[in-house]
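See the structures that follow.
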Structure 1
Amino acid sequence: MKPYELTIAQAVKEMAAGEFTAVELTESCLDRIEKIDKKLQAFITVDREGALSQAIAADKERSAGRVGALCGIPLSIKDLLCTKNVKTTCGSKILENYISPYDATVVDRIRKEGGVILGKVAMDEFAMGSTSETCAFGVPQNPVKSGYVTGGSSGGSAASVASLECLGSLGSDTGGSIRQPASLCGVVGMKPTYGRVSRFGLTAFASSLDQVGPLSRSVTDCATLMNVISAYDKKDSTSVRKATPDFTLSLKKGLDGVRVGIPLEYFKQGLDPEVERVVQNGIEVLRSGGAELVDISLPHTEYCVASYYLIASSEASSNLARYDGVIYGYRDQQADSLLDMYKQTRSKGFGAEVKRRILIGTYALSSGYYDAYYKKASQVRTLILGDYKKAYEKCDILISPVTPTPAWKIGENSDNPLAMYLSDILTISANLAGVPGLSVPGGFTGTGLPVGIQIQGDHFGEEKLIQAAYHLEQELNLELPPLDI
């Protein structure tokens, strides 16, 4: 087995045994990127020199007996998390040459634990999309089936992990943007509870919904990454002052006494039969492991998409107002007045989907419409949160599909924004409620496309999600999907 094929846990063990160095592991990943990424297009920026420098430092730390949890482990970072001295583009032309003067808190925590950052990976522009097709620097390919979408918006993160270019990645999840690409690419992805992980240095899309989380090739690696990035951060006003458990202690088989809720609204018309087959098989695996199955209802599910896109677009309208060509980022040089410079900079710098959402959000916040749209959507959000609170009186976790369908062909829904929005219908409620969610590989369609199983839990209930996911992983014992790159 080549070094880049290892999981984080395997690589940590082999480096400790002296099988290879951090430099050799990093070079293995960098060579893999050089070999396949022209076709895959998972990376926007590869920082070869910086990565090797970090790997050399990791080997020195190991020699000195100072071994962090990620010492020498090569990772990729979604390109909306700030990285000092490396470009942070957010997948947008308007930030094409922006270099952050500081690290996001989660990036800083990875560095302090010895992690090696290979570079920044592709994403939907400003995280607005479900396929990564709106990325201004190339559309990443699904490593399992070329020509198919990776999912989004953390498509580059999922693709880089699934294609063995890196051993793990950090993404962000505003409405399913970690879980959905994880499902479509056949890897593990977790959206933590809102407030569990610092958002400092995360370029905001929708501030009340965004959350940083890990993508990995195993549940064990997911737990390890969660241990590193989870902590209270005084620099983030939304960070919750709560002790971080050791998530690796939840890596145990067996679910005796665990109540598993089956949300009836998630298994209705529109669900692909092969997706349902994989999820129902997963439910049976949980039942066989000792879990008690409970039918529950989330009655306001049908209003999730409408309320989410009003809230998210409104917050995006506010957050993206700062990109005006004055302080940093792209500026149109042809304008003949200040007002024209504003207009041309934003018109040329933003892509079509970002402009669409800014328009929706600005309209929803405008005088005379705020109460009818944003305020009403916020009230519905409270009802959705109430649904979850009632559900968790009867169960500990929820099991459902991640997406209604497996991956589809690139370009298939490019002219149909509504179809793209509806692909998030099963994931956005967790963001509206602020609860944690996880996608774990569950199986494959008849044509070999991956299908994930979604596990959701109560606020700060990540340990139960990891336990259930680990049990599924161990019992299903799926092999990595064959790659088409």
Structure 2
Amino acid sequence: MNRQCVSELTASLINGSTTSVSLVETCLQRMEEHQKLGAFLEIDQQGALTTAAEIDRRRLENEPLSPLAGIPVAVKDNINIKGRVTTCASSMLENFVSPYDAHVIEQLKRVGVVLIGKTNMDEFAMGSSTEYSAFKKTLNPVDQTRVPGGSSGGSTAAVAAGLVPLAIGSSTGGSIRQPAAFCGVVGVKPTYGRVSRYGLVAYGSSLDQIGPVANDVDGAALLLEAIAGHDSRDSTSAHRPVDLIPNDNRCDPRAMKIGIPKAWLTSDVQAEILEATMRLITDFEKAGAEIVEIELPNSAYAIPAYYLVATAEASSNLARFDGVRYALRHEDDLNLKDMYVKTRTAGFGTEVKRRILLGTYCLSSGYYEGYYLNAQRVRTKIAEDYVAAFQKVDAILAPTTPTTAFAFGEKTTDPVSMYLNDIFTVTANLAGFPAMSVPAGFDKKSLPIGLQFMAAPFQEARMFEVAKTAETLIKAWT
């Protein structure tokens, strides 16, 4: 199994040419062969084989099964699976065993997928390169001298290397789309509220969203439909119909209006990414789509707004890791304050500490209004720009990232440069609408290029239709 699409694997399972156990064994073998990639923090070999054997038994007995039944899926290690370690790639949670399943895990178990392991990530999802894991770094399978992106770098690398056909990631400011672009796979950030956050270790609660990673648009849509749906345990979970599979009859470019934020297409973007964007725009236009220039004036302020909102929420959310209730505890001191300080100093890495300090500062007395509240006002303005744009177009097309994958160590000494890599992705999280990255060829160094599509809230089905059409157009490039 080397980067097969889910539709091909499902067909093989149904016609009996393969079994779920065989698929899992192939995945496990490839994981063993490609340990150097560092994609996984934990592999549940026995549990995966047991689940696969049960699905094979049910299929032989002609039980009705989901299209995803028996398909191996990897899960980012900030999502709780009962009885398995959930570390968030942090020393703070190194030995924490989850006592419950996240909602998405309940959904995946319900449809019969095989949960094969937990993937590496930037610590507590704070990073854009998976260099901030406390345990290992993940390599980009396309070029192992390059980062896979982050924070869902383990999930995207696992799919890109053919270790698994599907994976689950999470996005706070681009942590699915950016690594998907760097690794050359499909990654989706759903509408805020489309997928329950119950069981996701929180980073920025008003921004976080769980989403799929796959080899093609159809696979991503199938996985998203499996994990979506209302959950009463998450007060932000939406009561909306879950009908996300693209309708092939609507994948007609002549019925599509594609918005282009021309202000984003500047010389600051890598030349090959600009060329790929313009080529796809031209192809859409030739195929009959209407191309509409749109204005998103407040997106220029997205990075500062995002890093104020996200760090403020991180400061609040990570306060629970204090050594008192669970996880790491520094036992040497009877003094409570010293125990707090030593536990958090030992448990958190440099980037997590940086973001906690930034967030605490902007929430502090005398700065709350000037920083946090103003960032929320900018966030509202950004959302209003998109609401206006989506009244004119079905989807927006733009680069996913300003560059292709960068080298290890290139940006770790310059946090601002690292943060700017999210310049095209953070707006979707701030405004709460769905967005996805699709592979769009390679640059001169043979590094993957990703282009993203964005749609109005809860319009994932339409976004998938436009992206699937783009996928077809892009395939004709080679």
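The numbers here are math on the coordinates, done by the rules we state, and not lab data. None of these values were measured; they are calculated from a predicted model. Cβ atoms are built from the backbone, for glycine too; each structure is taken alone.
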Task: Given 2.4 for distance in nm of label points 7 Å out along Cα→Cβ at positions 9 and 153, calculated: source structure among 1, 2 - done: 2
Task: distance in nm of label points 7 Å out along Cα→Cβ at positions 41 and 409 derived as 2.5 - corresponding label from 1, 2 - done: 2
